[in-house]
Structure 1
Amino acid sequence: MQVNDLRPGHTFIYEGNLYIVISNAFSKTGRQQGKVTLKVKNLKTGSRVELTFTGGDKLEKAMIEKKDMQYLYNDGTNCYLMDSESYDQVEIPTTNLKWELNFIKESAIIQMTKYQEEVIGITIPDKVELVVVETEPAVKGDTTSGAQKKAKLETGWELLVPLFIKINDIILVNTDDGKYSGRVN
């Protein structure tokens, strides 16, 4: 496929690495041939880089398989996922899912990505609902605008929340940055 055709979400192979496009930009000056700049994420290492190509360059397209799986448990070394249809189980090293584990509850449905029968990782929703298990009580009179306090969620993740959040409240958490996004009624 030509680099000019790559859009966010497309996957390709370049220099033996598997990448997904985050964003793309095309620039052309004077009589020079156009340049395509891609911000990409390496799907095996998780690192983000910027690659620049000449317009018209060709890259090998990568066919990624996505499958909904149920998260079962984490034994400290591996995370176990199960296919809800065939009941086949897959194990992924916990070191590959350090960030995602902060937002996954047991029995949650997540999307597993595979490339040529190799499990690359998982995709979790942009926002997840989690229960607050620990937080400090709001201090009366501490009502400056935007005042926040620490809270611990059922997955162990700690974040700052508004003062009105109490233990057992269900909140929305943004999985990109791990910050409070709202309260679920």
Structure 2
Amino acid sequence: MPRTHQDPRALRSRAAALAAATELLVEGGPENVTHATVAQRAGIGRATVYRHWPDQQTLLIDALANDVRPLLTFDNSPVRDQLVTQLQRQTDWLNRPVSASVIATVIERAERDEDARRIREDMFGREDQHFTEALTAAVQRGELRTGVQAHARELISRIIGPLFFRRSMLGERLDKDTVTGEVDTALAPWLPNT
């Protein structure tokens, strides 16, 4: 009887391979994710990996997608504190040497690959709505002045842009003081009574 894509063995081998690919990506960057390294790490045959991902591009894209998390999520606590805390967590990842390679791969491939564009969108592009909502709540709590919501994209760019630039282009290791400084600089024009 032929196996279907719902075959439990196929699902298990695919899950093991994807977990291995994601680990390899995090440990050594995109060049570390090959059919051979994934097969060895997952303890499965290379042919099995090729059955699930016929080429290296699709394997890498799925590994990237598997490790993607939104850059920021918001709750009802003060927006400045949330930005500092969450961006500090992000900079811990950015400080790892492999992060520049992962980001560069996503950005480069997103120029020509729809799946990579979706990954880029999942990583960076969906902040506007959530951040606008967080800014609206901050205005209602009196943390920021009215009108800041209309500048959500610009504001997040003024925070994240310098952090990415300082880490990837200048090679600086980012710390909490750096993150706090960028957040405070970006929010300063929107503080009440300024």
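Please treat every number below as a calculation from the coordinates, not as lab data. These numbers come from a predicted model, not from an experiment. Cβ atoms are built from the backbone, for glycine too; each structure is taken alone.
Looking across 1, 2, the calculation of relative contact order in percent (Cα under 8 Å, 6 or more apart) that yields 14 traces back to 1. Between structures 1, 2, the greatest calculated value of Kirkwood radius over Cα pairs in Å is seen in 1.
Which structure, out of 1, 2, was mean count of other Cβ atoms within 10 Å over residues 14-21 calculated from, if the result is 15.6?
Corresponding structure: 1.
Starting from the value -20500: which structure in 1, 2 was helix-only ellipticity at 222 nm (-39500 (n - 2.57) for each DSSP H run of 4 or more, over all residues; to 500) calculated from? Derived from the structure labelled 2.
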